[in-house]
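The next part holds the structures, each set out as structure tokens.
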Structure 1
Amino acid sequence: MTPKRLKTWVNWWPPFLFGGVRLLEMSEDWRHARVQLKLRWYNRNYVRTQFGGLLFAMTDPFWMIMVMECLGRDYIVWDKAAKIEFISPGRGDVYASFQVRDQDLDELRAAAAGGDKVLRWFTVEVRTADDFLVARVQKQLYVRLKN
């Protein structure tokens with residue numbers, strides 16, 4: 001799949017489409033992504049701020065997809081665990097920017113070279129357009145070299 005095709009698919013995927021989530025950018029090298037969650041009347045929580053489940057959902061697939069595409073077909077990559085820390089209420093649209101660094105990929109390749117499983121945490125911050133921190137989401141990835 002190409003980054004452009006993924007962007008189209010993700011933006012038409014019903015949980016994102018009807019939740020107000022949009023993939024705004026996915027770089028051609030799979031190293032950078034930017035996601036938006038629009039605050040709408042139908043996706044607000046009881047106190048009229050961003051629904052926590054959608055704050056998590058907007059970040060859910062991207063670390064796994066990006067790392068999997070960057071490492072290539074010789075590796076198995078799965079989501080293993082996740083944590084979310086709510087910092088402040090999201091009273092408007094929010095954004096998450098993902099960046100896979102060369103250092104991350106080099107460390108994963110080196111640690112998995114012997115065939116062992118590797119567990120690695122990645123963090124993304126969910127912020128408002130004015131750069132206020134709303135939530136911090138951590139995803140643990142399982143990475144292993146295929147046999």
Structure 2
Amino acid sequence: MPERHKQPRPPKELSGYLEAMARVMFQTGISWRVVETKWPGIREAFRGFDPQKVAKYRLADIDRLMGDTRVIRNQRKLEAITANAQEMLKLDAEYHGFKRYLDSLGDFEETKKALHKRFAFMGDSGSWYFLWMVGQKVPAHEPG
């Protein structure tokens with residue numbers, strides 16, 4: 001969990017942002033240990049979280065993932081990762097970098113609201129964890 005680790009640096013590639021977001025999405029409602037154990041297989045099944053590829057996933061790709069035992073097989077989350085990749089690509093192009101998009105949003109509360117509005121499965125704690133994972137400034141985490 002983040003409290004035990006040094007905050008990571010921002011990803012150098014857009015795939016790093018998508019991977020961080022997907023990880024947060026999978027950890028919602030599931031033990032982080034399960035996600036941690038399955039993560040190498042999930043990364044491989046999603047072909048490294050290349051947003052250009054993931055954004056083009058169709059029903060056949062989701063069906064493939066639903067049959068893959070390496071993946072946490074939640075169809076809504078699998079479909080949401082594809083939709084989030086599409087949104088991330090749009091913002092990356094519009095702002096000439098996804099980090100620039102995040103930096104344009106203002107303080108943590110505004111950033112959290114924007115993530116919740118634009119991306120699936122990005123609630124309050126998920127947004128905090130995602131922003132922490134990608135090296136953005138976040139308020140102190142209060143256990144709860």
Structure 3
Amino acid sequence: MRKSFFEELELSPEGYAVDLEPFMESLSWNDQGLIPVITQQYDSGEVLMMAWMNRESLAMTLKEKRVTYWSRSRQQLWEKGKVSGNTQRLIELRADCDGDTLLCLADQQGPACHTGRANCFYFRFCQEESQVVVSAGIPDPEDGHSQV
């Protein structure tokens with residue numbers, strides 16, 4: 001059985017490089033041509049959001065250094081912060097070991113979540129109380145934080 005592209009790279013030494021195009025083609029794009037992306041604040045490690053990229057948004061992100069996703073609801077490219085001003089500047093982009101998820105290290109300006117919260121992960125599961133708790137309130141607009 002032939003090893004996958006990513007299995008062949010598993011034992012590669014640090015600093016080993018492969019060409020971008022075959023790497024991108026070997027990513028595990030779903031049947032809509034999308035791949036999930038987890039975005040983290042580069043300097044703190046805070047997980048900001050999860051979204052999707054297609055080949056075009058990935059290429060734009062790498063070229064422009066402004067994080068661009070694919071909006072599944074609007075069926076169009078979505079440059080984060082283009083409307084709200086809450087931009088994400090690309091610092092580094094990584095793929096996981098089997099090429100089915102991307103990790104975007106970004107410099108987030110303003111809140112990442114459309115609700116105005118710092119990140120999109122504000123529902124906290126509390127097993128002992130059998131509840132889910134909202135762990136971050138919506139910032140006061142007078143503090144200068146956008147709601148979108």
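All of the numbers you see were taken from the coordinates with simple rules; none came from a lab. Keep in mind that what you see is a predicted model, and the values were worked out from it rather than measured. Cβ atoms are built from the backbone, for glycine too; each structure is taken alone.
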(request) Please state which of the structures 1, 2, 3 yields -7500 when helix-only ellipticity at 222 nm (-39500 (n - 2.57) for each DSSP H run of 4 or more, over all residues; to 500) is computed from it. (result) 1
(message) With percent of Cα pairs over 16 Å apart, for residues 43-90 alone as the yardstick, tell me which of 1, 2, 3 scores highest.
(response) 1
(request) State the single structure among 1, 2, 3 that was used to calculate relative contact order in percent (Cα under 8 Å, 6 or more apart), giving 33. (result) 2
(message) Can you rank 1, 2, 3 by mean count of other Cβ atoms within 10 Å over residues 19-26 and just name the one with the largest value?
(response) 2
